[in-house]
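Participant: Several structures are given next for inspection.
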Structure I
Amino acid sequence: MVKHARRFETVEVTADGVGLVSHAGAALVAELADRVGLTEEFSGALESTRERRSAHDPGCVLRDLAVMLADGGDCVMDLAVFRGQGRLFGRVASETTAHRVLKSIDEQLLERVRSARAVARARVWDAGARPETITLHIDATLLTSYSGKEQAAGNYKHGHGFHPLLCYLDETEEALAGLLRPGNAASNTAEDHFKVLCLALEQLPAQDLDREMLVCTDTGGGTHKFTSDCRDARIRFSVGYEISHTVREAILAASETAWQQAIEADSSEREGAWVAELTSLIDLSAWPDGTRLICRRERPHPGAQFQIFDEHGYRYTCFLTDQTDGNIAALELRHRGRARVEDRIRTGKDTGMRNLPHHAFAHNQTWLELSLIAQDLLTWTRLTCLEGELRYAEPKRLRHRLLHTAGKLIRTGRRTRLRLQADWPWASVLATAFQRLRSLPATPA
């Protein structure tokens, strides 16, 4: 007979605790929003929607919603988790009030909310989060919606819902901009690509707009119009390029000596991958001056399916760029990094972006913006308050190790203390994060 070990002894459960709080780490994210002035900026942006002074501050409501999404919630009802812990999170609006605030944000107010986020971002960067380089990654994704929501439509994968276009800053993983689109929106619409790029640029501090930037896209951004718009905006581009019959001939015409070893991020050789420049072998006169065509060939990973054109057992990928660096392996490495945006989108979907809860298209655009705010709050928390492994952790890990931590509030004299469980492995990390946050420069009055 096998004896099954019990995981823990039977404990008596009662509902008579006092001063206990859960999701204590989420208070770090809320305090960060206040510390960098995001909450105050939201309050100013939405001042016109406040019906009376005794009502909930709409800026605080928007902050609480963003913190709720950062904490893993995905609908307004999840605010109840914070509402039940007023000693830690203060007054939290009801579900009805939160919906009213969200639905009061029209296109003009949404622009003010975006501007408020840009002001807070500048303060975070000034506090030490400014990246050395600026690489903007643009990509689209599909959001499923089976209900009859406004402008939800069928997509090219035979699903139904929306097809937003998003832009992330590669160096910091910040979610700069998002443009909600119907499910049947085209993947290569130059106007949409440039619009989301402009929204992303508006999020950058004014002092950084003159720095050299690179925008990376897949083949959806590989259009004459978008690359010309990037040239007019003085932004370098690196866009995917489809392999047509002409490109195939150019690849086969390239000499073997033209292929250089591809490299990894640490400058070591990338096994089974080579890079060649095909600019002189194909007519690029229709593209902006200085456009170059670079191709990567590599042995496919085990189990990959070949295409008809995959000559000699290689797979080929091409991209266009106007960067002037002579090291084409470095250019290919930087373009290959565009794949990281897929991870950003994946974690964004776990931070409120997967579920667009409203019927009206404009309200769902507001919800998408709220998800971007939540993603930024998590990123800013990592950049300003954490170090080591958790500085690079994905939202799921942050939630399970920090944000969902339990504690006990103790009132002594005029001070309130949050006590964390001493043997919780990340208790000291969370306590140190609060200390780091409070050492940041205070928001200017």
Structure II
Amino acid sequence: MTGIANGRSALELTKAIAKKEISPVELMKETLDRADSLESKLNCFATYTPELAMSQAKAAEKAVMNKLPLGLLHGLPLSVKDLISVKDVRFSSGSRALANNIGLYDAPAVERVFKAGACLIGKTTTSEFGCKAVGDSPLTGVTHNPWNLNKTPGGSSAGAASSVAAGITTVALGTDGGGSIRIPASLTGIFGIKAQFGRVPIFPVSATPTLAHVGPLARNVRDAALLLQSISGHDRRDPFSLSEHVPDYLGACDQPVKGMRIVWSKTLGYANPDPEIVVALKKAVKTFEDLGCIVVEVDSFFQTDPIELWMSEFYAGVGVRLKDTLRDKRELLDPAVASVLDNALSQTSEEYYTNVFKRYDFREKVRVFFEDYDLLLTPVTPCAAFDVGLNTPPNLTDRNIVSWVYYTYPFNLTGQPAASIPAGFTQTGLPIGLQLVSKINSEVDIFRAASAFEAARPWADYHPKC
């Protein structure tokens, strides 16, 4: 990768901009040129905003030249997933039913990245309402994985992950209601994290308000920490948002890891991972032992697969939002999405609330388990990226459009911080991700462990040849 950016991290770029070594305007021109050159291959963007990007870049440059105070993201090109509202920009949620919908507000995370000086190049693609763990929708078509254009980047933050992996921007905002940051981060070889539920406020209200997170995808751990630092904190529009002081995520990246208590589980008790994934991740887990962590293996982490609890909540929320479309304009919807929404809406109120209370019981059992440990390590996905056009891996057709993932949705039910970190490649050159889950409100443990792992096994210099 050549040019002004030249593979530099978000932290390096913002420091260079502040020192007047890099022009935000020239950086944006380069970014937009790269996006233009790759879009026909990758299809990362649902809506492109080059005029806004250049206007913000010019304002950022003027602030530097006038020696004004600069934000954490000053002059940095950035994208926002199309499940997040940006005022006066198309807000379609990957659905033909909302093809002409325009955002009425800047979501809190968008307000904050703008205040920190970031420049928006566009809204990135998502599966319809984030309902699938792959990267396609009836509105925007198929998004491709830059490591192999015939493979999915995963979903639902498909365009965000694909664009960051391809080097269009260093960071992007995604969402995660069942793994939608971690899954594509794993399949495209980048770092992605959902913080503690409520750490990043959400507004307008999500279709899945008790499960949804907004969070960063990035080329490295510290860039994700920088972005998460910028978007975290209480907002009165979100009653779930945390009012406590935002931790120092960048500072956590320099904390020691020796003595951390870690659990490794290759199946959580019910998953069916490819042997190649398990072999690669066992080597990654060994790295934590080499760093001085105490690692124990617990295969049956959960007594049962909590997928029914997650589906009851997630798809019921989306189904209610799309009830009229399901009834009157069903042909506009992804057939696979429409099918799971039908099932969710067929629940009785008794069945729904039975699952709600089971979820609370599940959350408490997981909380108690984590009292003895700092981190849980698992695969992120049971396999590497598979062919575009498929809703599930070819060997997991007994699972549905999200249940094939196995490892991510449990921690939306609990709300705990969870991340995906690159941990190797398959024999065919596709990325493999390792999931790190911390106890409640303990994102700092993820950042200190992830940064230590990144230093021991660096990956940021590996780039897809798209």
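All of the numbers you see were taken from the coordinates with simple rules; none came from a lab. Because the structure is predicted, anything quoted here is derived from the model rather than measured. Cβ atoms are built from the backbone, for glycine too; each structure is taken alone.
Participant: Distance in nm of label points 7 Å out along Cα→Cβ at positions 123 and 291 was computed and gave 3.7; which structure, I, II, did it come from?
Facilitator: Structure of origin is II.
Participant: Of structures I, II, which gives 22.2 when mean count of other Cβ atoms within 10 Å over residues 43-50 is computed from the coordinates?
Facilitator: II
Participant: Given a value of -0.35 for log10 I(q)/I(0) by the Debye sum over Cα atoms at q = 0.10 Å⁻¹, for residues 131-250 alone, point me to the structure among I, II it was derived from.
Facilitator: Corresponding structure: I.
Participant: One of I, II was used to calculate P(r) over Cα pairs in 10 Å bins from 0, in percent, giving 5, 23, 34, 27, 10, 2, 0; which?
Facilitator: The value was obtained from structure II.
Participant: Quick check on the output: 22.2 is mean count of other Cβ atoms within 10 Å over residues 363-370, derived from one of I, II. Which one produced it?
Facilitator: I
Participant: Another question about this same structure. One of I, II was used to calculate FRET efficiency 1/(1 + (r/R0)^6) of positions 211 and 355 (r between Cβ atoms, R0 = 35 Å, to 0.05), giving 0.45; which?
Facilitator: Corresponding structure: I.
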